[in-house]
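Following this line, the structures themselves.
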Structure 1
Amino acid sequence: MQPNSFCQHLTFSTLASPNWTLRQIMEHAAASNIGGVDFRGVGAELDITQLKEFGADLPNTLRLLAEHHLQMPCLNTSVVLVTPALTKWEAMQEELQRYARLAQHSGTRFIRVFGGAIPAGMSRDNARQLARSHLKQAVEICQPHGCKPLLETHDAWTVSSAVMEIIGDFDPDHAGVLWDLEHPWRSGESPAATASVLKNRVDHVHIKDTIRTDGKSVPMLLGEGELPLGECLKALKDVGYAGWTCLETEKRWHTDGPEPEISVPQFAEYMRSNGDQAGL
């Protein structure tokens, strides 16, 4: 069942909490009245399908999630659509298969994939054709398991027009978009412009705040960075977005980022406060 308000249906990526155990992740989510966890690694392992907790011990993990009233709204892979090397793409298909099976067992609707960078010597047109071909294969892998791939606004496919180059001809029921709020804005596209093009294609949202230092985005608490989060929330409201909103404070990649004991509850408070103010 699709959530009916993105300010009431919150989830967080475990990129925000790289050192928390599985039990700590669940306990902190529940303590902040957050209803989901988007797993992107637990501890040292980034690919959760390699962990026994999501393999042989999955029934126990699902029981613990249920006890904490938690869902797994979106699974996050490292799959890159623009992957020319056949052997690498075959490995990514295997990764997709593992995640699709996990999605089926966990009731997860969405699996995140990347478009990827355009390799040196490859034209954008050829990269787009390759991405579309590989996305078609991703759809074929996901459909039997009741889930669908979401293309993240990232890499060479960040602004809405670039995203539509890949997914434009796909049925929205077969492939969707994960709108990472930072990347299109950093590329010069306003939140309203992104939303007006992607509209009902957006199935999941990553929210974060950052400042730009030495060409890198440094994680901050929501409202303390440079992103126009108020505009982002309004744009989502204006297109009737009703899905999950996921905190993606990338502590795993930036050790100087906010500690999860602070960023996770602050996310919940920020979303509910700002949602109330905006009438969301």
Structure 2
Amino acid sequence: MTDVTDAPTPYAEVNALLRRLLDGARERLGRHLVGMYLYGSLAAGDFSPESSDIDFLVVTDEDLTEEQFLSLKEMHARIAEAGGSKWVTELEGSYIPLRALRRYDPRDARHPHIDRGGGRLDIEQHDTDWIVQRHVLRERGVALAGPPVETLIDPLGSGELLRGIVELLRVWWVPMVSDPTRLRSPGYRRYAVLTMCRMLYTFRHGAVVSKPAAARWALTTLDDRWHGLIQRATARPGNEPPEDLDLTLEFIRYTSEVGAEVGVASAEGGGC
């Protein structure tokens, strides 16, 4: 396996961390490593050094053995403990076997994953947001090593993409309307608002764009009542007014209503 590039991003510290991660994965997985890929804002060109994370995917030829998992877990713990760069806490990624990556199946979706800010590799259920993530990877993923990622993922039809987003709204976001505990955090509210913009863009256009691009679209397209909320979500963290919580909940309800209409239209053959 050859590396595609030693400078996949314009940020030297990020590139050094990705190189360390790739070298560590290669050492521990050997011939079982199919490839390593970058996605998210770094791949889409909307990376913000102030607020973005580093989304990566390692593809393996089969499920990890317990020995491989524990070795990778130790590697990530060492990277987090070593510090040396703020980016070590911004890693978010998964180790997924080729079989499970090619087409999302909730019955085959428990894989090693590391969350941003944690530094701990654990086995987690990959929910329906991975329908969207697979689409983003296939369309925009950057290969750090291995074959082009689009050769590893089956194409998604627009109907499958829309159904995945509607399901994600149903199981993850709509319950927060009744229990907004997570949304009491200003940072999570900003994330929620930008995610709703992204979903609404997909409902309208049948494609996925980055959160900043979706926010720019929303400010020129959606009703004025959402503009202040979206503008605050895209600005630097500050003193967001308390009423943003109620408005964020309304925005989730609105997005869910649009998603329900799209789901009905799709089921009836009306497209998006």
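Observations
- Among 1, 2, structure where mean count of other Cβ atoms within 10 Å over residues 132-139 as derived comes to 18.1: 1
- Structure with the greatest value (metric mean count of other Cβ atoms within 10 Å over residues 180-187, set 1, 2): 1
- Value -15500, calculated as helix-only ellipticity at 222 nm (-39500 (n - 2.57) for each DSSP H run of 4 or more, over all residues; to 500), assigned to which of 1, 2: 2
- Structure from which 0.95 was derived, FRET efficiency 1/(1 + (r/R0)^6) of positions 28 and 116 (r between Cβ atoms, R0 = 35 Å, to 0.05), options 1, 2: 2
- Source structure (of 1, 2) for relative contact order in percent (Cα under 8 Å, 6 or more apart), computed value 17: 2
Quick note: the coordinates plus some simple rules give every number you see, no bench work behind them. From a predicted model like this one, the values you see are computed outputs, not experimental measurements. Cβ atoms are built from the backbone, for glycine too; each structure is taken alone.
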